[in-house]
Structure P
Amino acid sequence: MAMTSNNRRLIETDDFDFVFLSRLGERESWRKEVHRPIYHVHKWWATRLGSVFRGILLGCMLDERANLARRFYERHAFSGATVFDPFLGSGTTIGEAHKLGFAALGRDINPVSVESARVGLGPLDRQELKRAFADLSESVGETIRSMYRSVDSRGRACDVLYYFWVMQAACPHCRHIQDLFSNYVFAKNARPDKKPEVQIVCPSCGAVFAARFSQREVACPSCRLAFNPEHAPLAGRTVGCTECGKRFTTLQAVGGIRPPFRLYAKLVLRRDGTKEYLPPSPADLEAYADCSRRLHAEARQGTLLIPDLVLQEGFNTTQAMRYGFVSWRDFFNDRQLLALSQLRSAIAEITDGPTRQALLTLFSGVLEFNNMFASYKGEGTGAVRHMFAHHILKPERTPIEANVWGTPKSSGSFLNLFRSRLLRAIDYRELPTELASTERASGQVCSPPFAGTLCEWGQRLPPRGIALSCGDSAASGLRDRSVNLIVTDPPFFDNVHYSELADFFFAWSQLPNRGLPQSTRSPKEVQDTDARHFSRKLQAVFRECCRVLKDDGLLVFTYHHSRNDGWKSLAEAILGAGLTVVNSHPVKSEMSVATPKSQAKEPIQLDIVIVCRKAGVASGCRTRQDAMDSASSKLRRLQAAGFRLSRNDQRVAFYGQLLATLEDSSDVSDLEECVERAVAATQLSVSAHQDSLPLFPDE
């Protein structure tokens, strides 16, 4: 289907049904990994919603009179068109384009991103993976399971689900070794109103016992100590020494040296399938010491590969380094290092290449749940809170050590992620479904199965062909005017520095090849705390996009930012690359209660879909008043559909629409003033983010 400047696409008009996409996005955002598992075989940040990007791609191809909600569920075969995503990320654009019949090109500067997408979109053989997993289970799996065996309160052998640790620090005044507990309640149900039992550790004798949620006075059944479990030494950033009574900061006590941790509890799975919280026994402590001895002995012999890359100063790494976590191996305890190293070595010996790479990627995903930065969410939910829940490397004072291989009742283990990530991704690839337009209907099959084959970068792609490449997207190597559409999601200025976090995984992936770079960081990565540098790097990628885009093609991307400098730098990048914004649309993009959102005063839950053409081919060039009216109308449509909008949601919608009024960089100087006037004039009711609820809470 050819696109010409005289034949507007649906996405260029105000009739583009972003409300319909927002409804689907709201539902998908609550279980992204279930509804689109192919983009979640490995951790990546700011993974976009597949439903939204399917709608964007359709909007780029359908005529301006088309009904998106109806055409969304039809099978399409845009076999004569090619889509390019210069910021591949987890592969959302590429997967959705493949389902719609496009040829698809994806490129990213970060190797962790590209390798994850290769596994999610490339060859996956269910039977071969199951055979390899069974072999691992019988060999290295049994070795790892033996590291997580203990006895229950009756002295019967059992599996350990989780060990509980607490960070310690020496009081700088009296040198007393202090446990850094902020609360002696260490386990509770996700719904304490329905299941009020909690688990408490005694600060005197270390006994573990049950009490009721919100009890302010408890008595230890072992030593009879009466205490308030919510009154613990750590309060905010300071600690009260239980020996001398003086207070000190944790950083003052740590002094840049990795702090020690003490094992204080365990959760075991008894033979009858019930769970039991217990304090560690002397045998448990000796078992850990034995793992330490084995780790150091095998490391000296050179039979184990353990990460030796060091952290580099950065926005996301500095906090961990101040606590003495200066090497990526410091993020693990000795038992975790021993188990993970043995598991990785066993996977590396698998002879079938695609199977080996898929299981290595799965192993990499296991890392985020099995380290000393992970914590306990409690019963009634996935028990392990992974280390990137806050998008930063935040040292955990009471970390959880999960069973690395896992049991059927574990969370975050190799066993569980094999089922929930790899096998679920294969299920979806064989029968890709779309979320239904009504909340009670089942998913609808609208696309053929995934082909599971990847082509070489630079070759002419067949229909539905996929090619992925790792490198700088400002120099793609693609031919001039060879791409029909560019659909992407660029980094959001300085929000999350992906490479700083991705190095955690890279430290393990590069182990067999010591000659690889020491980091995934690159000076060409489009992310920077300096707005001018960010704009310059983004402009270079957009300029390359303009070169490879056909003259009648569209460049469409999603973006949001809370600050004016984020929008100003974006505008300068667009205009400087020779592009013109013709329209924009607000669309639901994030789960309402995601951790980064819940911690924000004015959370942004909308992405702005920004639609561009080459300058001179078409022009947005609305008046500012027209842009304000259009944005206001779109916001009211979302609010009428039941979406609760913060002031920052309103601001990003106005910023996005104002981009279509800009003709050169001199027009960006008063954007912020225009936006604030527009928000004030619109007078939409604003709902506090704590009240944000899913539209479909039963799911």
Structure Q
Amino acid sequence: MTAKTISVQCAVAVDQAYTYLVPDGMEARPGDIVVVPLGPREALGCVWNEPADDVNPARLRAVTGRIDVPPLDPKLKEFVDWVAKYTLAERGMVLKMVLRSSDVLAAEKPVTGVVWHGEVPERMTPARIRVLEHLREQSVWPKSALADVSGVSPGVVDGLIEAGVLERTDLTLRPVIKAPDAGHGVNDLNDAQSEAAELISEKVRAGDFSVSLLDGVTGSGKTEVYFEAIAEALREGRQALVLLPEIALTQDFLERFARRFGAAPGEWHSGVSGRARARVWQGVASGDVRVVAGARSALFLPFADLGLIVVDEEHDPAFKQDDRVIYNARDMAVKRGHIGGFPVILSSATPSVESRANADAGRYLHVKLPERFGGAAMPGVKLLDMRSDGPERGQFIAPSLTAAIAKACEAGQQSLVFLNRRGYAPLTLCRRCGFRFECPQCTAWLVEHRFRRKLMCHHCGHERPVPETCPNCQAPDSLVACGPGVERIAEELVSLFPDQRVAVLSSDLVPGIRAMRTLLAEIAQGHADIVIGTQLVAKGHNFPLMSVVGVIDADVALQSADPRAAERTFQILSQVVGRAGRDGTPAQAFIQTYVPENPVLKAIVAGDREAFYERELDARRKAGMPPFGRLAALIVSGKDRNAVQAYAKQLRYSAPRVAETEILGPAEAPIAMIRGRYRMRLLARSARHVDLSGIVRNWLENGPKPTGGMRVQVDIDPVSFL
């Protein structure tokens, strides 16, 4: 008999499938998850569609085992292939995002439990009495837990089992995710919401690929609208996925989902325990888990029958992954819908310029919600010119904003002060000799975190205690903080309002996801009067009592050379302003600026979204920038600066000459060194219809190869330009 062979794509950094023998008695079909020997270790892999190499079976190694989970759907494998090809990542690394780890795939270990039906043993002891007392409160217990809570040895429980008083039972945990009910808790929608819900629900019923841009102002009820699309998918017997940029911070979303569907969705993000993630993975693969709400990595879950993807806050840069496999989950969600033949919904109050262009061109259905739910008005917005209306020297909050906060406190309302800068101060220097604290591994200043008495680098994590004297001139008490971070703003507000409750929302100050969710819930319930926050506060949170919003240093992002600076500023300021007045209370927002004539700020004040998009799209069109052109960034990095520069120039000169394509650079990256590695950037720019991924792939395959520890990182469709 001819030995049976299969091709297996291993979930490691390789871009090809390897051929293995199938042992006698084992079935291995395309899509099956297997364990195979790879070098000196074992690796997870998937039986791929590629024909096995024509190799002498005597030279092949055999598959070690097959994992007892459903095989991967052919369309998911096609998606893995496409993502790898588009992003220039190794196919095995994309597959790894699907398979995760052996812990996710492993069957749960059986948990032995005991059950009591009420019989009493003939012989009673103090130990047995304690066990039975706990069984009266709860008749079924894991065996070890019952012994622990009763303060007895496991032998006491075993004795009751032998006496026939208790019975053993299998308590192996199952996915504790109740099935959502499409007919539970249906929301009362206004006319605009009902019309929008019907438009996108019709796309779900049609069961074909489509993309709908759900474009509604903050507080317009977009979530309730796409809930109806999810309900339609459930009625059709399909699964649904909701991608959120900060799933760990969106307890409010999970609670709203549970009110609408009578059950919470499966959660998938870094804050979920390994065992719980395994249950979600296996429940998704079996079809038992019907809806998942997750971070960007949830896009690669092996759904049995995925029928809808919703990308909430689709404009958010958190959907871009910047290491290993570099991808934008929003764009990949659209591609997964295209391959799977089902609809995708992109939802935002401030759509990305790319999505807006696609809607204008008719490639996406543009569904609009122009007004807030319940007739609530958007906050009025006022620019505070810091050149004439700024605070006293050494202070950072303008008098007009201070007065508005005081008035809100008197009325029992909340205020939000936004500054997208963590820590106490972005720069610390010596007033005597001018010494500045710089990260030894990055071209970045160390940020003072006064609450923790640390100087920290926000790029590599390097930190050091704040010294008592200048390390350069040894002058005592000479260090001065320059510029504000949220901690410094909090210090100023506590000084101005000593009787008010002040809360600081910053990722480095709140110890973990549960603590962050608790703090957000307390703020929403009115347990804080003044909230100071970074970009965390801009992401979809609902604070009913918020009536004043103040923005500190609104000009910082606008001064950046980033070609997306205007878009980012418009989005984040619009989102922050939208936190106020959501319950119908009249609200006011104040934006502190030194350039009140800036068109982005003027559009926000006027509430004229169309003016911003028209201007930004026109500028992008003239410059050939996305969405009217395509970009790919190549970042060359290494330990030796001269070697990095020399190799980057060689790479540039080896670039292929292709029509409607140009190569810019190399140039030193804005952050020229990170983690001790020097960085040079090249940028490839092409017309929209050009296969830029293919051009870059051909360039790297035929160009000079990096040596001496140098690396080339490719970012197709870059979001960050640092």
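Read-outs: derived from the displayed coordinates by stated rules, not from any lab. This one's a predicted model, so the numbers in the text were calculated from it and none came from an experiment. Cβ atoms are built from the backbone, for glycine too; each structure is taken alone.
To which of P, Q does the computed value 32 (percent of Cα pairs over 45 Å apart) belong? Present the calculation step by step, with values, prior to reporting the outcome.
Numbers: P: 25; Q: 32.
Going label by label, the one that fits is Q.
With FRET efficiency 1/(1 + (r/R0)^6) of positions 309 and 541 (r between Cβ atoms, R0 = 25 Å, to 0.05) as the yardstick, tell me which of P, Q scores highest.
Working: P: 0.35; Q: 0.65.
By FRET efficiency 1/(1 + (r/R0)^6) of positions 309 and 541 (r between Cβ atoms, R0 = 25 Å, to 0.05), the leading structure of P, Q is Q.
Quick check on the output: 6.0 is distance in nm of label points 7 Å out along Cα→Cβ at positions 165 and 245, derived from one of P, Q. Which one produced it? Please report the intermediate quantities before stating the final value.
Details: P: 3.4; Q: 6.0.
Traced to structure Q.
Upon calculation of distance in nm of label points 7 Å out along Cα→Cβ at positions 101 and 485 from the atomic coordinates, which of the structures P, Q produces 1.2? Could you put the intermediate results ahead of the total?
Details: P: 1.2; Q: 3.0.
Among P, Q, the structure yielding 1.2 for distance in nm of label points 7 Å out along Cα→Cβ at positions 101 and 485 is P.
For relative contact order in percent (Cα under 8 Å, 6 or more apart), find whichever of P, Q sits highest and give me its label.
On the way: P: 17; Q: 11.
For this comparison of relative contact order in percent (Cα under 8 Å, 6 or more apart), the top structure is P.
Can you say which of P, Q returns 0.05 when FRET efficiency 1/(1 + (r/R0)^6) of positions 61 and 277 (r between Cβ atoms, R0 = 35 Å, to 0.05) is computed?
Details: P: 0.05; Q: 0.70.
Label of the originating structure: P.
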